[in-house]
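Rule-based calculations on the coordinates, nothing more; no lab input. Just so we're clear, the structure is a prediction, and the values are computed from it rather than from any experiment. Cβ atoms are built from the backbone, for glycine too; each structure is taken alone.
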Structure I
Amino acid sequence: MYVADEYRDLAETALRFSKDRLLPHYQAREAEERYDRALMREMGELGLIGPELPEEYGGLGLTNVASGIVTEAIAYGDFNVAYVQSSASLLGQVLARSAEKALAAEWIPKIVRGEVILGVGLTEPSAGSDAARVKLKAVRRGDHYVLSGEKTSISSADQADGFVIFARSGTVEEGARGVTAFFVPGDAKGLTRTRFNDLGSKIVGRGSLFFDDVEVPLEHRVGGEGKGFYEVMSGFDFNRAVIGLMCCGAAQASIDETWRYAQQRETFGVKLAQHQGVTFPIAEHEALIAASRQLCYHTLWLRDQNRAHTVEAAMVKWLAPKSAFDAIRQCLLTHGHYGWSLDLPHQQRMRDVMGLEIGDGTAQIMKLIIAREAIKRISA
């Protein structure tokens, strides 16, 4: 993994925690199908949640690159526990940047300490990739809004303590200009939740949120009315880079395990590691994961410099999950019949990583973003 000198201590702490506390129980944890709250608080005590969040709210005030380093290290031990850090950074940044001061001061310290989980409610049954077309209604009534409608495919839907929700406060014809963001506590009256039976990322979970005239106070609006989409969506470029690092961390764990296996296993009287047919494919994936990793950190560095990084974020969002899935699959195959067993973690990593080939923007949408910006550059 990438380790800048100024973050060496943080990286070592994160990787030690990941290898000692997370990796040995990665597969067993899947059966729990919920976050281990005590483990989250332990992460918080070590400074492994939202390290880039402002010091005034309990964060370390570091950079986005530092956040990526922690996320990748955690994902090495448990891809799904890394969601705790990635979502905390994404939504903690959103609240710090766009929420009312009192709301930020109430929730961000809890996020950093690992006391709460937040989710983001953007996708709807008829609005996924076309996020600006959300239909969940937000009607202003004096000093509060009333939310009515449905969100679906929401990570941690059944266990999050609060959500940043996108709702339509204007007309559908206004598109993104009619979308406002709100913070909704998980115990809000009129909010009900479901859980899906997913292929992977079972401790994270995914489900639907139903809003039956849920009242949200004015001070829980995140950003201005009709401006929430633009103010909050800027955080998704950050999240796409962090997602890429989650995938790199998981893939690197499988690659490292496969190199060790190749040095131990013998066929035809020699170690597997002496067969080029075995080592060359793993070497290729080692290189592809390294390339994905570097582009992820470059994206976060650009963000730290307040420079445009939407294209780079789109690149890593399709490249890293695909590269990671392919790498883990090859690791599974290299282990032969033993790799086909549920006893080894490769099958779980493969299922977990595959979910991020879909969530937060499909490969097709990412390529549309890349192509659009490339055409603009050439036409300028």
Structure II
Amino acid sequence: MSESPSIVLAGGGTAGHINPMLAIAREIRVLEPQAKILMVGTENGMEAQLVPQAGYDIAFIPRVPFPRRPNLQALKFPGLFAASLKQAQKILKEARADVLVGVGGYVCTPMYLAANKLGIPVVIHEANAKPGLANKVGARKAAMVGTAFAQTPITGARHVGMPMRKNIEELDRAAERAGARKRLNLDPDLPTLVVTGGSLGAQSLNRAVAEIYDRLEEWGFQLLHITGREKALRDTNDQLLQAPLYHQVEFITGMEDVYAAADLMVVRSGAATVSEVAAVGLPAIFVPLPIGNGEQALNARSLVDAGASILINDSDFSADWFVSNIPHLMASPQRLEAMAKKSSDQGIRNAASVMAHEVIKAAKK
């Protein structure tokens, strides 16, 4: 190995893969300022924009999804995958990689196999409670596997938590609450509920809010509703819904302000969201995405079992459920405080640093 390690990080497709990858890279730079860092993704993934924006170089390999059923794509798969594997080997050789870090996604399977063939150690981070196919394949020969959740079924894995941005790792909600509310155009003194389905929005959450948004004065708390891009709620005259104490926006980039402003969140239970909610010590009502393989419900399980959060099925989250449960909870500051403490007790705030140490260790072996 050269004096400055050469580290290749692979992953992408969703922010849930990209953000942990960027967080690990940030901490690698802290430990080894001269380290050579290259990221690998696919040209049509979010990483193609997010990685260069974060200041890192990126190389691309073809996106080759594993076929789920016999069809024409399945017949083409062996040839396409072989080409992807060849490109993965080329990238690792040209980078003179000392270690490959994988966080999951289509790009990772060929990268793991190429690294194994070239004798390059592999370090993996699995973000979900239900591991993805790529990481299950890569974990068999990995030097180290870290998981965001303790119950993730990967033999020999180490529970390290979720690598996340520094300003969320270090967020002091109490100290930042008033300032965050002002920045979000909220009343700094009113109890605050945040409802969001993320950048894409959530139809069930938006539909329920549309039926209760005009009752907030009656309940005495304000609601910040992040609807999702192009999901703004409008009335019959195509005007944005408006009511006292109701604040609607489509998207917010700086989630640290949202976390600081909220007394309670209603949110999907993606791995990053669950981990960040715990890291900042925030009570939450999780409404798992109703599609996929059930990983969102599994992601939330430890916080729910600890009494830090409530889990409600997407099909059950309605305006009636909202009215029957949320105003009472928002009027119970002692219960919210107890949930916040339990949430914080479950939070892990040093995962990026732990993973970076493991990466450097593997690179120097």
Problem - Structure from which -16000 was derived, helix-only ellipticity at 222 nm (-39500 (n - 2.57) for each DSSP H run of 4 or more, over all residues; to 500), options I, II - result: I
Practice task
Identify which of structures I, II gives the largest calculated value of distance in nm of label points 7 Å out along Cα→Cβ at positions 170 and 274.
Solution key: I
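When you work out distance in nm of label points 7 Å out along Cα→Cβ at positions 130 and 330 for each of the structures I, II, which one comes out largest?
Values: I: 3.9; II: 3.2.
Across I, II, distance in nm of label points 7 Å out along Cα→Cβ at positions 130 and 330 peaks for I.
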Fill in the blank from the handout: With semi-axes √(5λ) of the Cα gyration tensor in Å computed for every candidate in I, II, 39, 22, 18 is reproduced by structure II
Completion exercise
Across I, II, FRET efficiency 1/(1 + (r/R0)^6) of positions 106 and 282 (r between Cβ atoms, R0 = 25 Å, to 0.05) reaches its greatest value in structure II
